[in-house]
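Following are the structures in question.
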Structure 1
Amino acid sequence: MFIDVNKYVKTLVDFNITADQFLLLWLTHLKDYKLLYRYVSMGDGFTSSVVADLEKKGYLLNLNNTYDNYVDSFIVTDKFKETLFNSDDEIAPQEFWDNYPRLLYINGKRFSARAINKDKFFEDYQKEIGHSIDKHNKVMNCLKYAVKNRLISMGIQKWFESKQWETIEEEIELRRKMGQNELPGEKIV
């Protein structure tokens, strides 16, 4: 979330939302349903007025029917994402950082995949991606695909500097075109 409390308070004020509302939006954005349900069942939860206010402000879609209120049936709108990513330089790089593997195993050896200066990486990410939500989403989709398919074999800095998301994007497109067939240079066992 935020390390800097000033940025957190600024976000609450700029969005005109409460801390509870931000928590609901943030955990919904991350799709962290386990934490959402934990907060609802063991904490204060979220009142219907909290949800209604977020819907009214255009930050949240509620897919529940009239009588239900399941937290995994909420969707954060693009208005929230775009405003949040455009208002804070740390949100997008933090999401990338959090999704990149912490450890990698190559040739039977384990090494830290994030052995770099985090602040410098955040600066580099912001320079390359800027405030473009579309570019960030493209990078994140490729990163998640690469993690899921075990296609990461280098540290975070090298992966980012070499723009590996472009290679992964090509892989995704080839895979889409080829279906279950082998890709060039690949042998399906």
Structure 2
Amino acid sequence: MYSGYVFVLSAGRGLHVGPSHDEIDELHAEPEVRQEIATMVVAVALRRFRDRALVGGGWQAEGGASLTTYFLGACLAVFPNEFRRYRAQRQRWRKQDGADPAIAAAPRNAGPSVADVIAGTLRVKADLARMDARTRAIVALRMDGYHQQEIAEMLGERSARAVECVLYRWRRNEVRRTRGGGE
């Protein structure tokens, strides 16, 4: 859900959900939302898995799929409906909040201005241009929310400690650069 890949996998099985851009952003930014949906998916899939795979005899050891793979397939099968339930619940909450004058009158954060976004983008591009390819990849993955162990596995680093050292050196150099009269 963090990357949105579950929607690709669902669509590949003919189970199209069609998430909006805001929903993808929410799943990426909100671990609590991912946890809530994942908990419901596992709870529903567990019953389906038990009834169909174990009690119903749908899974066979010689069938080619491991028990884990079969269970993940069950999770993938129930995900679209659970996501649609979450979406409907969220829409009901919005309607309810819109009917409450206290919530409707609350000021909303408009977010950063276009100028701030452009300045930030230019700063990030300049920062990335100064980095070597290895550091750039590690920093980008860390900024995307991956942990050091995950980064080490994705990039073939020796260990999470090696990734941690690259991040430490990068932070130290950035502090020195900004204190030294840089940008």
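Just so it is clear, none of the values below were taken in a lab; they were calculated from the coordinates. Quick caveat: nothing in here was measured; it's all calculated off a predicted structure. Cβ atoms are built from the backbone, for glycine too; each structure is taken alone.
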Of the structures labelled 1, 2, which one yields 0.8 when distance in nm of label points 7 Å out along Cα→Cβ at positions 26 and 98 is computed from its coordinates? 1
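1, 2: which one has Rg and Dmax of the Cα atoms in Å, as calculated, at 19.3, 56?
1
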To which of 1, 2 does the computed value -18000 (helix-only ellipticity at 222 nm (-39500 (n - 2.57) for each DSSP H run of 4 or more, over all residues; to 500)) belong? 1
Which structure, out of 1, 2, was distance in nm of label points 7 Å out along Cα→Cβ at positions 42 and 114 derived from, given a value of 4.5? 2
